[in-house]
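Some structures to go through are shown next.
No value in this document is a laboratory result; all are computed from the given coordinates. Quick caveat: nothing in here was measured; it's all calculated off a predicted structure.
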Structure P
Amino acid sequence: MSTKIIHAISGPRNISTALMYSFASRPKCLVVDEPFYGMYLKNNNLAHPGRDEILSQMPINYDHVFSKLEKLIAKSPDEIYIKNMSHHIVDLNLDWFNKTSYIFWIRHPKKVINSFAKIVDDITLKDIGFEDQFKIWNRVKNSSVPKLIVDTDDLLSDPENILKLICKTLGITWSKKMLSWEKGPKSFDGIWAPYWYANAHQTNGFKKIETKIRLSKSHKKLIEDSLPFYNTLFDKRLKPI
């Protein structure tokens, strides 16, 4: 049986790490954490936390990244879940993913920006990925492979039923194990985990958390710029039953 490849496309601060942990809880599902992050940092000369360590330990060449992914697939897991940020891959040739399934994880811009600003204050539209998610969706929306858009607030409101719908759409078996995981760091976390995953490491399942939204004028302008892309994707999302 060939490996089922699930290509997840998210923006930052979108519970994407918890979602990776959820899929890692599935029997015989291998997960990969942002394999193009090193290449993205190098090509864009960005001063993200842990940059030097990431560049020294990750492949930063397109062919090298895919070679690493192919070696993982050669181990023949039933499924491989590849977590990516949309802005890491928007300019790449996605032909390699022609036989994959796609999940687009979206979240309202005000929540994404509010969370992102706690780590990086000087935020651009490129940093939060909404426009790039929109571009990638337009590239794959007419393909015959399974693809879906999920708003993470929908998922947090009803994790079990939304995850069941996701599994059905992807053509994979539902597993109740997706609802929980162990707290703490994981062996498959990216090198950047100490800077970005503190909240995710405190979780052992999906919980809806209300946080105060405090945004600057520049952040509010960024929300306005992001909303057209978010709203278009939101209208096409997998709707709760």
Structure Q
Amino acid sequence: MSNDESFYFAFPRQPPGKPITQEEAERLLLEKLKKTGNEYLEALWSLAYFYSKTGQQKESRQYLDRLIANTDDPEKRAGAYLALGQLMDQMGNFEDAIGFYSQAFSLEPENTATWYLINNNLGYCLNINNRHAEAESYCRHAIQIDPSRQNAYKNLGISLAGQGDYPQAARNYIKATRANAADSRALDLLEQLYFEHPEMKIEIPDIEEEIQKCRQAVMAVLEYRQKKSQE
């Protein structure tokens, strides 16, 4: 199906340094609020991130709101609105998430990673709300920004499947798995899609071979991860 037979994978990076307790981390971050200027803004960012990762979304939002109120930098404001959208995602409030992502989008940030996530996450939330045709353009834009990441391919596949274009959806699930075989979500979607729509084999004659390659890649990454965890 594709001239590119390569599969890639990436795991989240572990932060350097000695582990500390959640309480100690919170205390150290709160102390940084005594700083001024950019250091103060960085402290707000760090606290917002800390609380979002520890299931304290209300507290995280308070610090993001403070960040927005204390900077006129459109790049920082776009990042904060992106983070607010992600908080709403975590809480299952996808309508509000779309609103925050749209605010971030209007600021047109220059940072590639931020711009990618705004487009990808907008596509994701629009898909959740069954607004698949709208989601498609954001997913395609995210892929143009960074074609090496898997998320937008997966979300584009969901958008296309929602519009009834099952062969193109399958192709994008395969691209997502090739981009990062450590993320098995696209493979799960691909297998379910083929189970429900086996007629796509007419347009993609080697679909079963492609699915098998994706399975093997995902399994290889899983075995590698298990081996590393035992070292």
Structure R
Amino acid sequence: MSKSLASIFSNADALLELSPEELAALILEVLNSMEPEEFRQYATHHNFAMQAVQGYPQERREELKTVLVEGWAWLQRECLIAPRPGTASEWVIVTRKGKQMASKAQLEAYRRANLLAGMLHPRIETESKASFLRGEYETAIFNAFKEVEIAVREAGQFTWKDLGTELMNEAFKVNAGKLSDKTLPETEQIGLRNLFSGAIGYYKNPGSHRHFPTDPVEVAETLFFASLLLRIVERSAAQKKTPP
């Protein structure tokens, strides 16, 4: 049985506050629930909006149509809906990718994936991306900063016994650390040491005594930060290998 927008999200005022991608998730859920004949009737942004607002108060319908078009445009941009072959461009089909996202949760996973597209260091891509997409944020963050720790240990040729913030402080010790940049002023060397030590202390160690972020954007930014740290390690290691 097909779903109506109002049956999924009944609060008109709250609907008006949703972002285009949040609206897109609702629209796609309705489209994917439609029978073929119903879909052929409503598969334009105008027809869909006219039908979708019927369950809401009359005085809010014009506003609702306006925001629904934003969600429709987001679906088109992401190729989740596309022009129907052999018809005018305003008529659409749900694409193969769109049909795979039958629920809001599946579309949310897709949105999370887009946050990371092409931005992660390969080591974090391998160790954290799958956990991120599943919404396992604590695991994703822990694995990312574990990779930072491992990379520092490898680049500085430390042993497996060298761990955590102590490893960072030793690796980036001012004017003496195996990864410190002695061409930098001491204040900047201290800043780099504190950056690594603070990152490991804050993000890798506290899993047992506090909660990790739960917002996908914040978690993505955290993984980007870990990626930046890995690139700094690689640059530091490369500088050590370069003949003076």
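Summary of values
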quantity: Computed -12000 for helix-only ellipticity at 222 nm (-39500 (n - 2.57) for each DSSP H run of 4 or more, over all residues; to 500) - originating structure among P, Q, R; calculated: P
quantity: Among P, Q, R, structure where percent of Cα pairs over 20 Å apart, for residues 117-188 alone as derived comes to 16; calculated: Q
quantity: Parent structure of the calculated result 30, 22, 16, given that Cα extents along the principal axes in Å, for residues 157-220 alone is the read-out and P, Q, R the choices; calculated: Q
quantity: With P(r) over Cα pairs in 5 Å bins from 0, in percent derived as 1, 6, 12, 13, 12, 10, 8, 7, 7, 7, 6, 5, 4, 2, 0, 0, matching label from P, Q, R; calculated: R
